[in-house]
Structure P
Amino acid sequence: MNENDTILLLRECDSGLKMAISSLDEVLDVIKNKHFKNQCIESKNKHQTLKKEIDQLLKENNIKEKEPSLMAKSMSWLKMNFKIQMNEDDQTIASLLFEGCSMGIESLFKYLHQYDHADTKIKKLTYDLIEIEKELSDKIQNYL
């Protein structure tokens, strides 16, 4: 275990969870299909549960949270709002969320390899987050 890798991976998971929760919050009020909306709410709850666990680890280890980059947050917000304004339907929202899940999964695997010497507990949390993202992307394929 490498303490620095552990801290960096934990902070990346924290940042990714914030982005995911924020993205889901952005679209929940716009989703028309009740089943689709419930799947997104369920996913948001899973993200929030994992976020609480990561927050506790950050607090216990006196580690500062990592905010998503302002550029990434701004670009995500602009893209989502622009596309939704152009076409406010569930297919557009599903496409945006699917793309976000794919980018999140890709980033998390990159960080797992980059911080290879992180604590196994943090690696497991990272895999848990990947599974939440995969599960959401699988569920929303029906709305693409």
Structure Q
Amino acid sequence: MDIKLSQCFIAVDDHDKALAFYRDALGLEVRNDVAFEGMRWVTVGSSEQPDVEIVLEPPLADPNASPADRQVMAEMLAKGQLRGVIFSTGDCDATFERVRAAGAEVLQEPIDQPYGVRDCAFRDPAGNMVRVTQSRTR
């Protein structure tokens, strides 16, 4: 079977702040920036993975959603209750220092995990958890 990941989605409440994090702090490239029906979608990705994109989308990207549904999604996003993303890198510590220097909220400084990775964690400006992992050789 020929199947592979193409896109994944992360809800953000301010695309400009999200770009400052994903583009400027993490170093992802912007591939698309589209407005439609009063909403905005920005696609970013790593130059190392040209066929995989992360779509930064509004918290409830449905023009027919009720105000109550929009409020619930906004509250969940603000609390960090939506799923985040995990990136891999060859140097967790250097990536951590670059993202921290950019002003990101640190959730966990780099540590060696018992399951074979060194990782750290941040919150993006919308509250999503972003982890960065580095494989460890034993």
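Only the coordinates and a few stated rules stand behind these numbers; no lab work does. Bear in mind that the values here come from a model prediction, so they are computed numbers and not experimental data. Cβ atoms are built from the backbone, for glycine too; each structure is taken alone.
Some observations on this one:
- Parent structure of the calculated result -28500, given that helix-only ellipticity at 222 nm (-39500 (n - 2.57) for each DSSP H run of 4 or more, over all residues; to 500) is the read-out and P, Q the choices: P
- Each of P, Q could give distance in nm of label points 7 Å out along Cα→Cβ at positions 6 and 126, but the derived value 1.4 comes from P.
- When Kirkwood radius over Cα pairs in Å, for residues 30-109 alone is calculated for each of structures P, Q, structure Q comes out greatest.
- Answer label among P, Q for the case where relative contact order in percent (Cα under 8 Å, 6 or more apart), calculated from the coordinates, equals 24: Q
- Source structure of the calculated read-out (distance in nm of label points 7 Å out along Cα→Cβ at positions 14 and 54, 1.0) within P, Q: P.
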